[in-house]
Structure P
Amino acid sequence: MPTAVEALPVRVPGSTGERRRRIRVLLTSPATPDTFWSYKHVLHFISKKAAFPPLGLLTVAAMLPREWDLKLVDLNTGRLTDEQIEWADYVFVSAMIVQADSARSIIARCVAKGKTVIAGGPLFTTGHEQFPEVKHFVLGEAENVMPSLVADMTAGTLKPFYHCEERPDVTRTPVPRWDLIKLRQYALMPVQFSRGCPFNCEFCDIIIMNGRVPRTKTPSQMISELESLVDAGWKEPIFIVDDNFIGNKVKVKEFLRKLIGWSRRRGVKFQFTTEASLNVADDAELLGLMVEAGFKKIFVGIETPQEESLVECAKLQNTQRDLIASVRTIQQAGIEVMGGFILGFDSDKPNIFERQIKFIQEAGVVTAMVGLLQALPGTQLFSRLEKEGRLLSEATGNNVAAALNFIPKLDREVLIEGYRSLVKRLYSPKMYYRRIRMFLSEYRPQGPRFHLSWCDIKAFLKSLWVMGVWNRGRREYWKFLSRAVLFHRRAFPEAMTLAIIGHHFRRVAATL
């Protein structure tokens, strides 16, 4: 698909005529700190350096003129050198809030060398005022502003801000520039089908960034992106990074049907992971299509088993339902539920810690990301707490930070210490392996069967040494392994994958 800017002439600033020059752009992705989703402590099991590459930068790169020279540096897989900075005419920095410290370091190095920095992504869209040393920002989605940005880069007449109120048409978004990265360094490849979420959760900044009306790519467009990954030699899992994959169920089903047909014709079996709202459990047809297409995991924002807190934060899609029954519906369809949970709502009672643990264990949500509530800039929660005079500091964006940026209704120390204790208990070997067994008791593997690769076998063998000999939880590990062999042979790959991931979660929990 041609980009919107390919036809723009490239001029050398100060020259006469329209002599072409190869402008050099260095695209940089800051390092992500050690969080639950970094998988830092288990990536070496599968000989990978990072979970997934920076999809936003790869997509922006595809919107730049093909004749420009581009380099992409991901600080999660390598280091940024002085030579790379000196090579560039312009430096792009794209970051999430959690990457703020690394982004500051990159910016400081580039500014010190006199380089023009152009910053974008969630960190700068909602907090550009915190970066006075940066003179040029892309705020919000990039597609609609790229033609003017490229023209101004070419002419050397950059403006301070590039922003468009109108949401871009994602059917015109180009295929990411996979050629700028080394695919083998990553565990997953990210693609995006839609942007936006129809719900209105008070704490969420997705609706601020991408709106409440989901915009989707066409099925053919998505197949083209998947074809590009196949052509690049990718055979590993794919993460569909949508804000809410099922935000437009009609469009999702249309895509899934085309995906299933393409997979059969092409002889490709991708494993998919995505993010979706819990009401996916209410649509048997949708669940069936997802399983048939190869979806193995869904991250769901469950947040809390306490109804009052769900109402408080406007998570109405989770109210008036049996949450555990909804989770089990998804598990029994053949999909693992990864869950997001939050502590610190105004409605939370002192027993919330035990309620959360009880729910997570009973539901068999093995991968449970529990975090303290954060008031992210631009959200309805941020505005409410600001009006109430309860804001204390900026949000870190780190889902495992034992810190609050507002004054909670529960005693602050009780909340923080209760959070620390909860996470450490959840990821203790005994409780963690018990949770996997609960999941496996409900899980019904369906859909396409995936063969074990040498990488999978190598990871299993490493786990025998690291977790079965060296790790303090080795006794629980061997008990779990024997039970998995005896009672869950059909789901043995899933069982061992979860066991290995637990090693990372325990390491992170130990730092709290």
Structure Q
Amino acid sequence: MNVLLIYPEFPDTFWSFKHALKFVRKKAASPPLGLLTVAAMLPPDWTKRLVDLNVKKLTEKDLAWADYAFISGMVVQREPARQIIAQCKEMGVKIVAGGPLFASEHEQFEEVDHFVLNEAELTLPPFLADLEEGRARRVYTTSDFPDLQKTPVPLWKLADMRRYASMSIQFSRGCPYNCEFCNVTALFGHRPRTKIAEQIIAELDGLYNLGWRGDVFFVDDNLIGNKRGLKTELLPALKEWHKDKEKMSFSTEVSINLADDEQLMKMMVEAGFNTVFIGIETPDEDSLIECSKTQNRNRDLIGDVKRIQRAGLQVQGGFIVGFDNDTPSIFQRQIDFIQKSGIVTAMVGLLQAPIGTRLYERLKREDRLVNQMSGDNVDGTTNIIPKMNRDTLQEGYKNILRHIYSPEHYYQRVKTFLREYKPPKIKDPLNSGDILAFCRSIYYLGIIGKERLHYWKLLLWTHFRTPRLFPLAVTLAIHGHHFRKICEQHIV
């Protein structure tokens, strides 16, 4: 059996980093972890190939070779996925689809032959068994949650690692919180399930043995959902693993209560973590109550962010406007919070209601749903009818983006962050990619870029004030170039 694992192209979005990846001559941020994990679950005698359309084209030759095409993707990849499905049907290739997009919208894809939905550890084996006997059903689904200790090491060898800026692995699924707008608990449950440390070490060894020495992103929706397992097993194992190897840097997603645990922050930094994404959402207490973001309430959120930064972790933040309790004052409040906190990578989006969330069900009852959710966090669209005047909401949202990603305020925020950031005093050696990125930044940002004055001011300031953070300052300047490009696409 010849199986083609196909990953649709990502549109040009906030997290695609397409405009930044050009500085290091990479094609995509990371390979499709889900498909590579599914590949490891398929029969070993099947021949498998990966076609990630973010790094290469899908050809007729590829499809002529394949007996089956396994397709996965997220909601933001909806239209590219439709194009792939049409190509497969035209070539007579059977299609198997799974992943977040199809879990919520499989009824809209009539051309797909088989859907293997929810978590593949439970739904893929019965599909494979039925397929072997010639009686495969169209839809395989489950409401149960699998034991992640049975999840295999992803089949990394299928990916051309030279094309990617980072790799991804997963330690846990599920989140103990129940935010109204989030579909994580609907998909993966409230009780965080984890792999054992030995599994993660095996995955890292697999990457290391294939020559990977770059960044690794833990895709967990909340890595600290199970603090006990993290402290007693994973973090000590990661620290030990690094002792006789070139250091890899890790990033992940956590909740804001990380700021309450100095020991945990220290252990994460010692294990190699340097960046965390946190859903801040809003500085408005009434809106936090509205969306059940209980873990963010009654806190000094700016103080929490700075405490995490001082511990040696860069904080990336997610922000939302358009809650029912929001008033026009929220736009300036969001700007002020983002600037004062020094959150350089600030993803600000309009409130959207994913299928399967409590928000979706509430707004459905209130007859306040429109169109489909785009899945793009910063395209300025929403699938809900807001309480605030729509024009006021749209213009206020655009004003946030204009402000925080203007060169003046973006570079100002980088300095605010670098003043607080206290990483370990370990000098990571520069590689050829770092040097290439710096040289290209000089031309594109320092010579022909609109931000060139701010760029040179930042580099000089960093050189004299925090010289060991100079490479990070260059990286953040490059990221700012990408974010401005994305914002310009959506601000008319």
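Just so it is clear, none of the values below were taken in a lab; they were calculated from the coordinates. Everything quoted here is computed from the prediction, not taken from an experiment. Cβ atoms are built from the backbone, for glycine too; each structure is taken alone.
One of P, Q was used to compute P(r) over Cα pairs in 5 Å bins from 0, in percent, for residues 268-347 alone, and the result was 3, 15, 26, 24, 18, 8, 4, 2, 0. Which label is that? Here the read-out was taken from Q.
Taking FRET efficiency 1/(1 + (r/R0)^6) of positions 76 and 460 (r between Cβ atoms, R0 = 25 Å, to 0.05) as the quantity of interest, name the structure among P, Q where it is greatest. All intermediate terms of the calculation are to be shown ahead of the outcome.
Numbers: P: 0.50; Q: 0.05.
Comparing P, Q, the top value of FRET efficiency 1/(1 + (r/R0)^6) of positions 76 and 460 (r between Cβ atoms, R0 = 25 Å, to 0.05) belongs to P.
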